Structure P
Amino acid sequence: MMLLRVIVSPQEIRRVTLQEVPPSVDELCVVLGNTLGLRGKFLLQFEDPDFGNELCNLTDIKDLPTERATLKVLFTFSEPVSDSTLDTASLSSQNSASPSSQNSASPEPPSSGDSSEWPDHFVISDFSHDVEFQLRVANDAYAKDGAVTVISKSVKSEILDRLADSITRITCYPTKDNLESVAKALVAKHPCLREPGSGKGWYCWRFSLIFKMGNYRQRMMAAGCPEVLVNKRKRKGNTKPVKKAKKGEIHYLPEPPDGQSTVKSEKDRETMLLEVQKREPDLHLLDELMTATFSQRRQEIIGDEPLISAVKGRWPALFSERQLSAEFSRIVTKDLLESFLDGLDALVPGVLQMYGEAAASGRRVRLSSVLSCLQKEDTNQNKRAAVLLGLPCYLAEDSSDIIRMCDAHGETLDVLMSGMQVGMLIGHEGPLHDAFPLDVFNVALVVEEKIILHDLRDVSTGFAMLLGAIYCLNLKYPRNMKYSFEFLQRVVMNIKPDQCSARIHGLRNKMLRYRM
């Protein structure tokens, strides 16, 4: 047993008792994260007795003093887009830096703990002292003769409640695989809880967790948790459609950071409105303001589902390549453009080979014209464009209402954007004789027949920003290209790749065979 004094912040110093010392620093971080509800990445420092109890970074678990130790939690930040964009995996644990000095004491609604990525190994936290004592005795009996214990209804209820609380600190909507990992971890830590009638020993625990999480979400809804409230089913008098997080969002509906009240967020938003009107706005100031108001913006976009014109009116700073990338990073914790291009470049050779075989077999005639463009100018940019623009053709999807070519001296924008709910205009000079233009001068994004972003440099950047806009504005994938966008999400961006449809799963397996 080990007693820890954990300094989370000057205002929060916690006492933690560990029955067993984890074998590594990483596992200790997981234990503390689950026990204390810490979100985001952090490192640990400890008071080193060899240096007069001065703080030193903990890199080896053997450096910890025995029996008692004092640890300090230091949250880390990442800057994938700008110098001042916070890694919002730790948004809720930090006081956001914001230019507004006024602080309101208005209470915020309860939160689920702001979803984070599911851990590779779920750590079962300690239960109450009496339950731990009963389990310890039962585990000793199991070690002697393999006898499993029959727990009372109250003990099982407490175990499930504690597990549900730990799960909700990560996500309110765990998958069956997530709950399976929890059940496995529970039985591994307390083998006396194994089910004698189950070959796996944890099958019924997973089902119990499924029902418990449903009940737990009902309790959170009654408490006013915004992430659960926004996903409640339609009831009498509530006919507004509500969308669920289905695209692998990590921070789908985050709670405001500490000290960021609704009044303060609104003052920050008004400051942003003034800043974006300047000829040369302060980009770093906008980064800080966008980070501070992230929670309010998500509440409005997801909860109210406003028209794009209303979103642009209230949050004009969002509609730039820099801020779309930063917002996507806050939601998914991935760098938008870098992840997209790296994933795309790794797939280009295999995908082009698939296109060539499909075109040669006569199954996809339009792919022949896409590939013929590369014979004229075989650059890396054109290879990327060929893969992206040929994808709906290969998947037998109609992209005419989503991707349109735009001659600089041709039809007016109003005509070109007619009927485009979510899409992209690719601008080129002169008449188009090929499947796609080899010389692109402008790419623009369109939502609800309005241009939300333009002057993008190439087709691949346009696709990346369009995917980012869908996440940032909480839009559905266009129905006519739903498989193409699913491919971009799960295969190119590697976001929730294990949950892809059978069609995309088969396509990914086929590509992997080409790469072998």
Structure Q
Amino acid sequence: MLTFPRWKVLMIAAVCLFGILAALPNFLTEEQRTGLPDFLPSKTLSLGLDLQGGVYLLLGAETQDVVDTRLNNLADQVRDIRRSVRSLNFRNVRTVGHSVVFEVTREDQVEEARKELRPLTQNSVGATNPLMGGGVEEIEMENEGLEFRLTLTDAGIEVQKRDAIARAMEVIRKRVDPDGTKEITLQPQGNDRIILEVPGASDPEEIKRLIGKTAKLTFHDVNTNVSPEDMARGRLGPRERAVPMSDGPGSVVIKERVIVSGDDLTDAKAAFDQNGRPAVAFTFNTSGARRFGNHTRDNIGRPFAIVLDNSVISAPTIQSAIMGGQGQITGVGNAAEAQELATLLKAGALPVPLTVMEQRTVGPDLGSDSIAAGEWAATVGFAGVILFMLLAYGGFGIAANIALITNLVLIMGALSMFQATLTLPGIAGIVLTIGMAVDANVLVFERIREEQSNGRKPFGAMEHGYGEALSTIMDANITTFIAAAVLYMLGTGPVQGFAVTLAIGILTSMFTAVVLTRFILSTWLKRAQPARLPI
């Protein structure tokens, strides 16, 4: 137990050196960190909203739109079956509540309709959702006489709403923090709310503008045969609607059927058109490129509408087939607006509209006060533990204090490397770790005292002290680590911050208290060879 081969010594030195290098950037200026070699760590502690200040937003999600969209898609699938199967004739396809209702025209079509509609009811949702325990049935089919009813199940609706919240959070993250450098905090609250915290931000209106746009992009066929009088009176064809132009008066009558949507975009970036005006260049995926290419090939000379958030931003005439899956959106305003639109399109459309329900701006003074209070608490706790170990265990306390200092460096290095957001409760977790870090040493040292008082020689007393106390140390730290893991999984925000620092502190203290102090004391024992341990 007290023998350290060369590979163990190198491992201990490597861990300590890595911790020091990982923590070092926190003590350097921005200019000094920029000048560090590429192979050295350069990340610093990521401070949370309560320490750094920033913007807090509570967002409400209109999840009913998820249900409406799914019902419309289901109705379109029914109409697709009607068009593709010539022997079937569905009439009066409509949505009623959470159902799509329609009729067949003859009794002999009922069985064939059941056969064609059955695949729509065999899809499950939430198959990877651990809260649902597997996939759940999404659609139930009922048939009475000539009437068919396809109904969204309650369980399926709930899974879709939760999935929409999760997708909305991912879109928000890509919009607010596209480079992943702001360390924002996003977490759901209940079934229809999202908490967004942006540390260091000072303009909540800019953030609200970014997340307030749904950015739903769709391409539609245009009906050019509707007169302005018919449009004003609402005399439109089935599955048609008038959509206003975004850059001026007037509206365009579009077919509601979507040719291709923003979901098929793989890239979007600001550019300039052939006249030097700002535009947005886009690229479709393979499926979107094929559908877009086929439509432009079959409709040369006809216009199509590009609709963004229920307004037509462009309605160009198709001059030739566009088969490469690439194109441009013009008429997007100035260069800044083109860049913002490109960011929104690349991040994707929000699956549900969001509204700001609560807004708070935390000033940097509050963060400075929190940091100062946390630093003072950590300093007092650290000094108290060091003094106690020196008074209680003398020379052995020095080894424990060296391990304690190393432990703090490793914690800081780990938090910096993993970019775990440090909050005020996180500082509390570090303060708690300071007290817990010496628990293992106290157990070992007391056991060494007991072995020495029972007549064992110094080497044997230390050997048995570490050996007998190890199982107790492992049990205590494992149970605490489990508690920290449960706090992280079930808690939110500040509770998670506390759990992260506590868990990291447990892992680093196990290394410093059990391995590092044993190495220091065994090295001293072999060199000094005292007749009695000074403990």
Structure R
Amino acid sequence: MTLKTIHIKLLVITFPIVLVGCNPQENKESSGYVLNVEDYKPYVDYFNRMEDENITKAIPNDSAWSWMEKNIPLFDCPQDNFEEMYYFRWWSLRKHITGTPQGYAITEFLVERSYADKYNLIACALGHHIYEFRWAHNPEYINQNVHLWYRGNDGKPMQKLHKFSSWTPDALYNMYLVNKDEDFLLDIYPDLVDDYAKWEEERQRPDGLFWQHDVKDGMEESLSGGRRVQNVRPTINSYMYANAKALATMAEMKGDEEKVSSFETKASTLKNLVETKLWNTDDIFFETLTEKDTSANVREAIGFIPWYFNLPSKDKGFEQAWEQFKDDDGFAAPFGLTTAERRSPRFRSHGTGTCEWDGAVWPFATSQTLTALANLLNNYDQNVVDKTDYFKQMNLYVESQYYRGRPYIGEYLDEATGYWLMGDRERSRYYNHSTFNDLIISGLVGLRPRADEKIEVNPLIPEDKWNWFCLDKVLYHGDIITILWDKTGKKYKKGKGLKVFRNGEEVASSQNLERLISE
């Protein structure tokens, strides 16, 4: 690409609160990167040219590069579509940053939705927003959004916070593992404790399991449920397990042993209930339990969600469920992972146009399943799936995010043709309902956030796929991290192999593409 010098006028945004601008890590960043930031500006120039910017929020297109230059890690790889999609997803994510009188908000749709809360906020993908924004250098975008959700209604939670199931406490703890902002986490902790109690009041059955309408999981028209059916779903029960685990850890950070014990007990109880009540021994899969306490007897992608939170025990054979991940009669389709098993006689039986989760490919579910698979490959000993399976589906995920020849992210798509089922509807364009960049950073490149100061990297890229890649300018625990793979040593001139740098200093290396943990 030929680069041109372009002077971009910065957008000045004014709110009646103080907003954080530059990141305090500038001194560490000034030590330099392996990658040249300006090399990636042509992507943004192209994205800006390819659309009519008919909806503008806090950071319009003409300020997109300025925002990305300050906020995002850099990614370089030999597969052009992976690289292009990485920058496109940051570019489109930025579109959803909305200025409000109470701070920044992060929307799901750019167009106004009648069922949204004020500022057009929708809680369904809040967990995804946190997982994605945790890698942005300026934490205020997501921090203010979270405060808005929990305190934006005259100091109380927004009225529609419970419109959808939530794994927010888990997501916030995982954000803490990246930025180590203990003050923010513990400040919001009491709100999260109160919120957990409200979920117990609203949705918990006497036996300890949680029920939910499929539509309030954001997964309407499913094969196992219905918009008014009170089924026990792997989704909400896995979320509440993870939230209890996260809250127990936060309570420990605060020194509240009573709450530690309480939330650990809640998590342990849910883990046992999910494993004993939602595991279908005939189908070898986690499945929905109906109102009559019988299995729905259909495999759906939500059966992989327990691994998103490392819920299943490691010694009971649950990993066999992942055989369905790569089975053409299971969830493997030409354009990605289906939301219901393809062998079901009810697969894609609900028509098109009412947000069906009866089999079509949803990025929401794809990103959940790929996060779950990354956890499986990192934290479990099994021989059912491997890096090749992960890379194959990441590749399909990238390929699916195009429409009419241009990068695109929308609601859901046909599993056989790749056609976006609401692609021509304005509401679908730039749908902020999934993750992608977090999958690249924590999954594909494999930076695994930890509570201690060690840096763990485990790339999920088969060694025969890419001869080089680099993830640079990652703000992690207050340091700038660089991860690179250079098979010959000629690409980045830093030597052969896999290398990890902290603030420009090499802290771990290997000649092979394998797990590394710094001292």
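Bear in mind that the values in this text are calculations on the coordinates, not laboratory data. Since the model is a prediction, treat every value here as computed from it, not as a measurement. Cβ atoms are built from the backbone, for glycine too; each structure is taken alone.
The table that follows gives values for the structure above.
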| item | result |
| --- | --- |
| Cα Rg over 2.2 N^0.38 Å from the coordinates reads 1.36; which among P, Q, R | Q |
| Of the structures P, Q, R, the one that -10000 was derived from, the read-out being helix-only ellipticity at 222 nm (-39500 (n - 2.57) for each DSSP H run of 4 or more, over all residues; to 500) | R |
| Origin of the value 6.6, where distance in nm of label points 7 Å out along Cα→Cβ at positions 289 and 393 was derived from one of P, Q, R | Q |
